[in-house]
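Asker: Have a look at these structures, which come just after this line.
FYI, it's all coordinate maths here, none of it is from the lab. This one's a predicted model, so the numbers in the text were calculated from it and none came from an experiment. Cβ atoms are built from the backbone, for glycine too; each structure is taken alone.
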Structure I
Amino acid sequence: MSTPARRLPSAPSARRASPGTSAPADALELERFLPYRLSVLSNRLSDAIAREYSQRFALGVTEWRVMAVLGRWPGLTASQVAQRTAMDKVAVSRAVARLLEAGRLSRVADKGDRRRALLHLSREGQAIHDQVVPQAREFERRVLDGIAPAERESLFRLLDRLDELELRAEAAASA
């Protein structure tokens, strides 16, 4: 099944203003602005994967991200999940509440600090996780299929480096 071609954000036609309008000289060239490009790509990828699991399991993107993180690192607090995903704490808290109510997560008090609640996938949550993960991996494989293995390694090295540099820039800005 073929999918309709989409115009990439950096395509030359994306840079032109709509007929009858012109971009101000100081307008941010979004198609060359890294945060914008990464955000748009992330949203498109997340939405495409979500189509695979949202209706079948009644899961939203935020709920799935919480489940994916807890599948990889069980026993985190909601704050730690928010930190690992760079998602808003309130959004994570709401997703955790929905997942707890649906029986997809369990919460236990931390033995070292009874004020902290540690989160784990429940049996039902683990079963859903185990069904979604192969779908997510297959989608990733389809996306990366057009990239040579050496380019993939470079891509992930660059993403790791960008992560490092962002943390450094954020620290410098708050100093």
Structure II
Amino acid sequence: MIKGHSVFAKALYGFIWFVFLPNTIYILTDITHLFEDWPKVDNLFRGILIIQYGLFSIVGIITFVAAIYFFQKLLQEKGRKGIRPTTIIAICILNFIVGFAVVLGGIERTNSWHIFTHPSRVLEDSLDLFYSQELLMLSLAIGAFANLTYFIMAETVATWGKKFFKK
């Protein structure tokens, strides 16, 4: 996947991937803006709004699944058929972390780049989230949705990708 790069470069790429991964599925939360925008536009533009939000949602799901799929392939042994249980566990844990990050962004309004610009804020907002039973439950629900989405869509997105990127 990232052949020929140093260990430092691979670690840096992995960290950046990890930090920005939740943004892929976070875009689904923007559907709330559809309901806010709906009364503001006439009937002609309502169709455009539906198409716009539909496309954003589809792109968000596809990029989310593709990003996790590459992580899965990185964890799998070459030549091995099927997915190992430890890989499934790693993906599930990652998706629950994504769920936590989506709530962190949506409720606490903490953005991915705050890790670089305001790391103390990220820590403080994360602790606030941990102390709220409702927000933890919401994080778990979004993590479960992320897992369900990934495990249902992974092979489909991988098949599309193989067809699209065929040599």
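Asker: Given structures I, II, which gives the highest value for relative contact order in percent (Cα under 8 Å, 6 or more apart)?
Answerer: Between I, II, the highest calculated value is found for II.
Asker: Now for a different question. Out of I, II, which one gives 17.8 for Kirkwood radius over Cα pairs in Å as computed from the coordinates? Intermediate results must be reported in sequence, preceding the final value.
Answerer: Working: I: 19.2; II: 17.8.
The read-out comes from structure II.
Asker: FRET efficiency 1/(1 + (r/R0)^6) of positions 88 and 152 (r between Cβ atoms, R0 = 35 Å, to 0.05) was computed and gave 1.00; which structure, I, II, did it come from?
Answerer: On the way: I: 0.70; II: 1.00.
This figure was derived from II.
Asker: Have a look at I, II and say which one yields -20500 for helix-only ellipticity at 222 nm (-39500 (n - 2.57) for each DSSP H run of 4 or more, over all residues; to 500), as calculated.
Answerer: On the way: I: -20500; II: -25500.
It traces back to I.
Asker: Given 0.85 as the derived value for FRET efficiency 1/(1 + (r/R0)^6) of positions 112 and 144 (r between Cβ atoms, R0 = 30 Å, to 0.05), which of the supplied structures I, II does it correspond to? Working shown, then result.
Answerer: Working: I: 0.15; II: 0.85.
Source structure: II.
Asker: Ok, one more. Using the calculated result -0.53 for log10 I(q)/I(0) by the Debye sum over Cα atoms at q = 0.11 Å⁻¹, for residues 40-127 alone, pick out the matching structure from I, II.
Answerer: Going label by label, the one that fits is II.
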